[in-house]
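Asker: Some structures to go through are shown next.
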Structure 1
């Protein structure tokens with residue numbers, strides 16, 4: 001494992017470990033209110049290591065809970081988009097002809113629509129405030145680029161000898177796709193999926209900043225940044241804590257994705 005992969009993995013592992021372990025070593029929960037310490041900077045005596053917000057909620061507990069939500073949303077929404085994108089792209093690339101043309105024209109049409117518009121429509125159709133609904137809404141629009149990448153890889157693989165041998169031996173199309181096509185594009189898929197996670201997290205943070213993402217009593221880094229921006233002049237720690245966590249996580253994911261793309265991408269031999 002190269003340093004370009006090892007270091008961001010270490011950073012992400014450290015962030016995930018702290019976020020998961022936070023409820024066990026923090027004296028405050030994310031929704032507990034300390035009426036005596038409202039909008040105060042770090043108070044170690046009171047157990048508020050990163051200060052409190054304007055309602056007296058502990059920013060460390062809130063930040064770690066938001067970090068868990070953002071990480072879970074990024075990973076799960078990416079898994080949804082990877083599943084849809086790989087299936088769509090592999091079928092289109094292997095089928096070719098009119099089927100390929102029709103499927104990719106649909107991708108082009110959806111590409112032309114603003115992502116925010118699509119997510120807002122899906123969010124209104126699904127239960128409002130539900131994290132699962134947000135996972136599905138973001139994952140349902142994040143598969144387009146993955147489908148194009150997999151389709152291009154499949155077009156180059158379907159004429160290879162091992163695929164032609166499988167066709168000649170009577171293997172059915174689903175078996176060819178999942179035994180021969182998908183494993184041979186998995187390196188590219190993993191690399192791009194790692195780069196998709198920070199895009200999803202950033203997109204969700206943007207939605208939460210606008211008030212369209214994660215709803216109370218839960219919080220994401222985007223919603224905390226929105227709250228902190230309103231108190232930036234009087235309580236800068238309310239903005240610095242979630243912004244610092246989001247920046248560290250996005251930089252680590254992007255560095256990991258670039259490292260994996262350099263190692264697993266099609267042009268690395």
Structure 2
């Protein structure tokens with residue numbers, strides 16, 4: 001029975017990933033700021049699937065929060081077989097007008113916490129010659145994002161880091177998957193204040209469940225990069241052929 005640690009598990013893709021893993025008989029460590037929601041999910045999953053769920057309420061945008069989570073799971077003797085770095089958020093608006101405090105937290109969460117979690121749990125995976133890591137990136141990893149400049153800049157890091165790390169560790173029995181969803185029906189747009197962005201407004205978006213199912217399967221199969229949706233896959237391919245200046249212009253129209 002494999003134990004998965006999932007960050008950002010109180011809603012959206014992380015919530016659905018937790019349900020998928022529990023349905024397959026796996027135990028869970030769920031991490032998010034909203035512990036009350038995690039505890040509700042714990043009761044639901046333990047009752048429905050007869051698995052063990054451990055919850056940790058933690059703001060992962062705070063420095064060394066990942067270390068605190070690692071220390072807690074170590075003290076409890078919990079072996080993490082699958083690490084799913086799902087937590088992240090965005091901010092919509094012109095960079096000159098957006099909140100530095102929020103963007104600083106975003107960088108800490110989207111990049112620093114993800115990297116620290118990976119470093120902390122990877123060592124034991126390598127010792128066991130077994131383990132899977134999934135880092136949730138975005139189709140934003142392939143394009144600059146005017147009006148979401150900082151968020152879109154964090155995602156190429158996640159993609160590049162994940163691909164490089166997968167190359168380093170695959171021969172030792174560990175795989176790393178970068179999941180790259182496009183716009184998804186979740187709480188992301190509200191948290192980013194992006195409800196009026198043309199990226200979301202009036203669009204029929206894939207559900208968090210669809211994306212989670214796709215991503216979980218890709219992780220289990222050890223796929224290095226998993227881009228959800230044919231249109232998103234085509235986008236990721238064709239932007240490499242387009243002039244960079246044009247990519248930026250088109251990206252702004254799509255987002256704004």
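Asker: Can you say which of 1, 2 returns 112 when volume of the Cα convex hull per residue in Å³, for residues 22-101 alone is computed? Provide the component values of the computation, followed by the final result.
Answerer: Values: 1: 112; 2: 121.
Attributed to the structure labelled 1.
Asker: Once mean count of other Cβ atoms within 10 Å over residues 46-53 is calculated for every structure in 1, 2, which label goes with the largest value? Could the numbers behind the result be given before it?
Answerer: Numbers: 1: 20.1; 2: 14.6.
Comparing 1, 2, the top value of mean count of other Cβ atoms within 10 Å over residues 46-53 belongs to 1.
Asker: If distance in nm of label points 7 Å out along Cα→Cβ at positions 30 and 230 is computed to be 1.8, which of 1, 2 is the source?
Answerer: Details: 1: 1.8; 2: 3.5.
Label of the originating structure: 1.
Asker: Also: A value of 22.0 was computed for mean count of other Cβ atoms within 10 Å over residues 70-77; which of 1, 2 is the source structure? Intermediate results must be reported in sequence, preceding the final value.
Answerer: Details: 1: 22.0; 2: 13.0.
Structure 1 accounts for this read-out.
Asker: Relative contact order in percent (Cα under 8 Å, 6 or more apart) was computed and gave 19; which structure, 1, 2, did it come from?
Answerer: Working: 1: 24; 2: 19.
Considering all the candidates, the number was obtained from 2.
Asker: Let me ask something additional. Looking at structures 1, 2, which one was distance in nm of label points 7 Å out along Cα→Cβ at positions 78 and 142 calculated from, given that it came out as 3.5?
Answerer: On the way: 1: 0.8; 2: 3.5.
Of the structures listed, the value fits 2.
Asker: Of the structures labelled 1, 2, which one yields -14500 when helix-only ellipticity at 222 nm (-39500 (n - 2.57) for each DSSP H run of 4 or more, over all residues; to 500) is computed from its coordinates?
Answerer: Values: 1: -23500; 2: -14500.
Among 1, 2, the structure yielding -14500 for helix-only ellipticity at 222 nm (-39500 (n - 2.57) for each DSSP H run of 4 or more, over all residues; to 500) is 2.
Asker: A value of 7, 25, 28, 21, 11, 5, 2, 0 was derived for P(r) over Cα pairs in 10 Å bins from 0, in percent; which structure in 1, 2 was it taken from? Could the numbers behind the result be given before it?
Answerer: Values: 1: 7, 25, 28, 21, 11, 5, 2, 0; 2: 7, 32, 38, 19, 4, 0.
Matching structure: 1.
Asker: Assign the value 4.5, calculated as distance in nm of label points 7 Å out along Cα→Cβ at positions 94 and 174, to the correct structure from 1, 2.
Answerer: Values: 1: 1.1; 2: 4.5.
Here the read-out was taken from 2.
No lab work stands behind these numbers, since they all come straight from the coordinates. Quick caveat: nothing in here was measured; it's all calculated off a predicted structure. Cβ atoms are built from the backbone, for glycine too; each structure is taken alone.
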